[in-house]
Structure I
Amino acid sequence: MVNILQSKNKKYFCLSILFLIVVLISSCSKYDSIEDKNIFFYNESSNISSLDPAFAKDQAMIWANLQIFNGLVQLDSLLEVQPSIAKKWEISEDGLTYTFTLRDDVYFHKHPIFKEKRRKVIASDFVYSFNRIIDEKLASPGAWIFNLVKTTTTNPKTYSFSAPNDSIFQIVLKQPFSPFLGLLTMPYASVVPKEIIKHYGQDFRKNPVGTGPFYFQMWKEGVKLVLLKNEDYFEKDRNGKPLPYLDAVNISFIIDKQSVFLEFVKGNIDFISGIDPNYKDEILTRNGELQEKYKNKINLITQPYLNTEYLGFLVDKQLSPKDNPLQNKKIRQAINYGFDRKKMIKYLRNNIGLAAENGIIPKGLAGFDTNTTYGYTYNPQKAKELLKEAGYENGKGLPPISLQTTSTYLDLCKYIQQQLNLLGFDIKVDVNPPGALREQIAQSKSMWFRGSWIADYPDAENYLSLFYSPNFCPKGPNYTHFSNKTYDKLYEKAQKETSTQKRSELYKQMDRLIMEEAPIVVLYYDQVLRFVQKNIEGLSSNPMNLLILKHVKKN
């Protein structure tokens, strides 16, 4: 079986490289041979359904969009907001009006529809692009990023986006919101050309035209995506040399991660991200370091990741404890105390990540409680006491409880199941396909589910929005249906607070309240893992695990 699989992959990669050679030679006649070209290969096991930035809702689509599109601003490796198409900006004293001054040397990728085959980006392009995102007919999942933008009194659907001239773009908010610039770094806020959208309509998803360091060449869905170097890209390196350095990016879509790892080891893929249970012990020691045999072959890049892994309870008040014992806070707290997170991280994740004994806010964001004044540690005796207080001493009379997960996290859930059952629980683990589980969670049909939250923007408000009452899913990300008036008031106060220190204290209060009420079980704060071939330079890392390829060189 393995030999057949390896043979298929070898054939696949040979055909893949042959096709890319043809594409590159036909597109870039200045190169004499394929050896002259710097092609970056990576695999995306999660399929990409759209290349339209309006639908860049998951990591796979975000990574591709970051190569093709730009927005007003961008994040650096330290998650500080930096200029992109906007060379500078001003924020009014009341924190409501944002005025951006655009560069005058940014062009959309060449396309026959443009009369001169390329067109300069002007401020009205952002007015169009942002209005497009909030258009209900488009149904973009990113429309929420403009929830705090002011609307006109005559028409609540007309937002305060304006372009006084070609170089100035303005946004007016309803209320101050300090993380707003961070929202504008998301791919949803990319600029797109009106003419191209009008020409392709819905098919813009597979015919994207942006301003990014690479332009779209071809996409065979589920097989291959090819992007080529944008010779007109506006950014330069510190020495004034034009970016990007690479000639092309080749993205394959092999689903089986074990097969991807084998191709990486053979050098057919330039980097892989994250760790899979199928090969974690092969490449990493128990302490999370590279195995000795790989140290001279590949590089490991790692740092804290703004991704919190958790188990969520549906705590909808319409359900009674008789229908669902998880409505009882003491049961939820007992579960939180009932398993050893540190041991779980050590043996099941090779010490990759940090055991979550704090709150929902991950390490690296303002609001993370460095003093550990709240949260849950392993305390089986406390868990038993809580079970008794809930009326289920030693678990007697407590009905079975089902935990829904996917196969990727089955080992973690089985571990939690085993430890909780020793305390008197009767935990069942229900494995679902990822899409089916997401649908059940969105429809509030899962009482206990495995979830994760990767930061959309570098502010703790993004995590705390998961528990704000008006954000009940499916309209918002409050999948647990947690509702608390005190929490909502703190959240609304924090949104308007312009002082970073005061906002951080409000975040801690909310985080503490969440841990007390226990609508979730925080498992661990993740860690970025990037395995990179030795001949790759400039592939940095960042706490949001964004894939930035414009600075990458391949030797």
Structure II
Amino acid sequence: MKFRFVFCAAFLAAASLTSMAQTHAEGAEYYKADQLANAKELLIRNMNNAGTDKSISDYYLGLIALQEDNTADAKKYFSEGVAANPDYAYNYVGLGWLDLKAGDKSAAEKNFKEADSREKKSAELQIAIARAYDNVDPVAYAKEIAKRVEKARKINMQEADIYLFEGDRKKAEKDYGGAAGQYEMAANYNPDATEAYVKYANLFTQVNPEYAIQMLTKLLQQNPTSALGQRELANAYYNANKFAEAASEYGKYVQNPNHFKQDEDRYAFLLFYGGDYKKGYEYSSQLLQNNPQNFTAQRYQFMNAAQDKDMADKLLPMAEALVSAHKANPANKFAPIDYILIADEFNKAKRAGESQALLQEAIADNPDNAEFYKQLAMAYVSDNQLSKAAEAFQGYIDHSEKPGYNDFIQQATFAFYAGVENKTNDPAASDKYYTMAQEYADKAQAILPDNYKPKKIAGDIAKQKASEADVASAAVPFYTEAITMLEASADPSRYASDAKEMYNYMGNYYLDQKDVATAKEYFNKYLNYDPNNEAYRKFVEGLK
């Protein structure tokens, strides 16, 4: 029921937005914010909608074609714009721009003059002409640019386009502080100039996203339904690592009729990283209902489901389906998290071989990702392949930026059991792994000299390497030190398993030495960790 409620609400919200006219204005907004591909998509999408002025759409499509260096399409659009509305001045500016590119300044000036005649005393038009000169050759046409900017100032000093143009020029010169000041002035003079807020925000979204967030919040206070504003604010939150806020803004954006279909997948991504796993699962599932081949939605459906314990019984089929889709189409690529989550699911299903194969593919795809080696080591452990586990974990250590105490202890443990695994059939390999185990135990001891575990591992190695006659005493010096350290620790009860093993070993050693009193001390310490072991208690009490 909750699933239906969420998407009925989303549908109603989207429907209310759809009732608002979608025209050339949305595409123009994206163009002015320098997002040409998005602008083009919206201008074409909305070309035949009621309320769209085709002459304006043609002008912006012509400008986009110009910046794509497609002069044929640019001329087509500007000419169609003139035919659609001869009184709209800006398509003449576009034709003049084409003339400048072709080196025909005289023809360009005729078109600019024609534009002037159609829209007298327009500061915005003067800046459009200045931009044409600036884009073709800012040095050669410096005087013409200055003349048009000055004319615009005389017409209307508060025209936002003046400051947007100056901001763009400063940005091109890498004067980002100056550019920000100009964009801010543009927004102050015209609070409806969406592009001013967005251009300001884009200067800061990577280096200081809080500035971008503040500016884009102002934009949406002024224009709450701006798809561009919603999208950019979501991105600014993402860059600030505020994933929940980013998801919230994207949730508004994907209900906006002017959103882009490719951004729907990103909403599922943001819901995941924002921690809203249930909504992320539901939204991804909805995308899959609309398009069962949407591999990205399939990935995020699984990723979100993997965080919900109530979904545990659904995960394996989803993991299998993902692997099938991945193998069927080379374009269906996995990200690191996909490899790790799917491999973990195969491990849980006791399908360690499939888990190992997937992680080996992950390593081949990205050999510098340390986590893949770690997960592969665990997959080998679950399959009782301890030598391979040690080798894989060595890869994790080699690719970690700064391995620490726990990493060294883990590798010492893996190497120790690899030594045991090879003891009978390959003594040379066994010795190699014992040496590795001791090496990593020593590295761990250097980091935490008072921790008992490295000494305990040294004792374990000594027992394994000792002759049968010496096994009972080989670990004594190491375990003695380890026990002293363990008993001095803040919470020795955390290490019950190791403590019991060492106390039992030491008790038996002293019992062999006929030192019953000392043996009983160790056996009683064992019982402190296992007080309900009546058989062990009777054994100790029976010692004479």
Structure III
Amino acid sequence: MFGPIFTRELVVSPERTKIYVARSIYAALFLAISATAWLLITGSQQIRDVGDFARFGIRLFSILAPLSLTLSMFQSALLSASSVSQEKDRKTLDLLLLTNLSSYELTVGKLASSLLHAFILPFATLPVLMSCTVFGGVDAQQTLRVFGVTLASSIVSGAIGSALAFRCEKTFLTISLTLLTLTAWLIAGETAPYWTSVPACNVSPYSAVLAAAEPIQTQPQTNFYLFCALTAILIYTPVILRVRIWNPPRIVKAPVVESTAENPVNIHAENLISRPVWDNPILWREVRTAAYGRRLFLYRLGYLVMAGLCLYAVLSQSQTASDCFFYIAPLALLSLVLINTQSVTAISTERDGKALDLLLSSDLLPSEFVWGKLLGAFWNSKEMVLVPPILVGVVWFFKSISGEYALYLIIGYLILTLFSATLGLHCGMIYANSRQSIGVSLGVVFFLFVGVAVCLRMMLTFSGSFQAQFQPFLALIVGGGAGLYAALGIRNPSSAIALASFGCPCATFYALVALMMNYSLGVFFVVCVAYGFAVAAMLVPAIYEFDIVSSKAD
């Protein structure tokens, strides 16, 4: 049905150990969240009757359902996008285009094989969601409705990532546009009732999953399923029809001048203009050339549009100064993800294009390579670095927050941008597989900020004394720190990496809790120390040891 590409993936995938490891990790993560929630509720109050069990089941289900949707959507999009982009970077997509595979078998086969891995998450977490029915308050129909919305949203997300990957030339542009498109879909879906008569649950995944989780189904999911099916068809039909027109990219070359023995062509003519190269050729390439494609204005334009919407919400007269930061925080998180993507693809693209081995064999100094890539990542993501501090300055000017508080936010955000860029550089150097390096790098960012935010939401949902809640969260955060150490220290384990891996989750958790208590100085100090130390732990070995895993190990 989907062609030989999908058939091969279907046969080979069960032989890979990482499939079973990933499935076990996903299920264990949701089980750990469920166990933590149970410890929270039993530590803060007594469970007297079945009504308390039912209320716990409802609260737990309201946390796990949106979390499963978020992880499934972004995982499907990134897997589909990176699968095609890696084929492009390695020039193996050109070989597939030369075969007798039809355009349908090539494009739909790549999408289906990517979704085969992406569906591991929702299917692995389905038993955990079903376990909520044991407590009461949630029935099997609610769980299946949430599962259906999650699968439909994942299919559309995968179609978006795969379509952009077939159209764009570079991995960075593909992943950036994919993330921006998913964010735009969520924003447009949630605000649809304000500018149209369409309910949000018909077009927005989050509203649809919340409606599906309701005990009494007031809004059927049929309209959302039809929307997802129509969207996936409209997105992927042009890809099927034009994949051999878009790929390989048409490069216009200068006309060839024929010469004869009587009139030879001087290929070393004096009127040829050469471009001067800086002392650091890596930085010159990142800044002065189109190293990441000629359509970078698309992702910059998309980001600035979202920043403009955020600015409009900030300047709204109905918003207070504290409410404005709920609009700036998601934009800042998106900026950190894009900066991290730029940094990690700066290494992975070189490796897939077989250019990293040439750079390592040259006379480049380690400091030139590392600082060139790092500063180049900041230059190519300068909008993401500058816009959130500017919005904080706008809030300070119009909403009358203190200058001290604004300064803490700006400096703290700049340190987080340095951490995100250094993290991407570190993961790109220690992982030979491009998809693995991108997945680990973005996964760390999501865990440190989205994962800890989920923990904070659990604390607010199962309200009680902080002393009773801290111990379960400490166990969850320590487990996450162990996972970070395994991911970041797999190549060169060190005590500094271990301290950073366990310190950053604890620092982020403390910062979110202290921020709710208006402890601005404590948040600033903890963020600066923890993430500044993490930057040094990753950057110093990269400059002095310069141990990059060879692409031959892939």
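Read-outs: derived from the displayed coordinates by stated rules, not from any lab. Bear in mind that the values here come from a model prediction, so they are computed numbers and not experimental data. Cβ atoms are built from the backbone, for glycine too; each structure is taken alone.
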Taking mean count of other Cβ atoms within 10 Å over residues 110-117 for each of I, II, III, which is largest?
III
Re mean count of other Cβ atoms within 10 Å over residues 86-93: value 14.2 computed from one entry in I, II, III; matching entry is structure I
Here distance in nm of label points 7 Å out along Cα→Cβ at positions 70 and 126 has been calculated and equals 1.3, so which of I, II, III was it run on?
I
Taking mean projected area of the Cα convex hull in nm² as the criterion, which structure among I, II, III has the greatest value?
II
Ranking I, II, III by mean count of other Cβ atoms within 10 Å over residues 374-381, the structure that comes out highest
II
When distance in nm of label points 7 Å out along Cα→Cβ at positions 446 and 534 is calculated for structures I, II, III, the one with the largest value is II
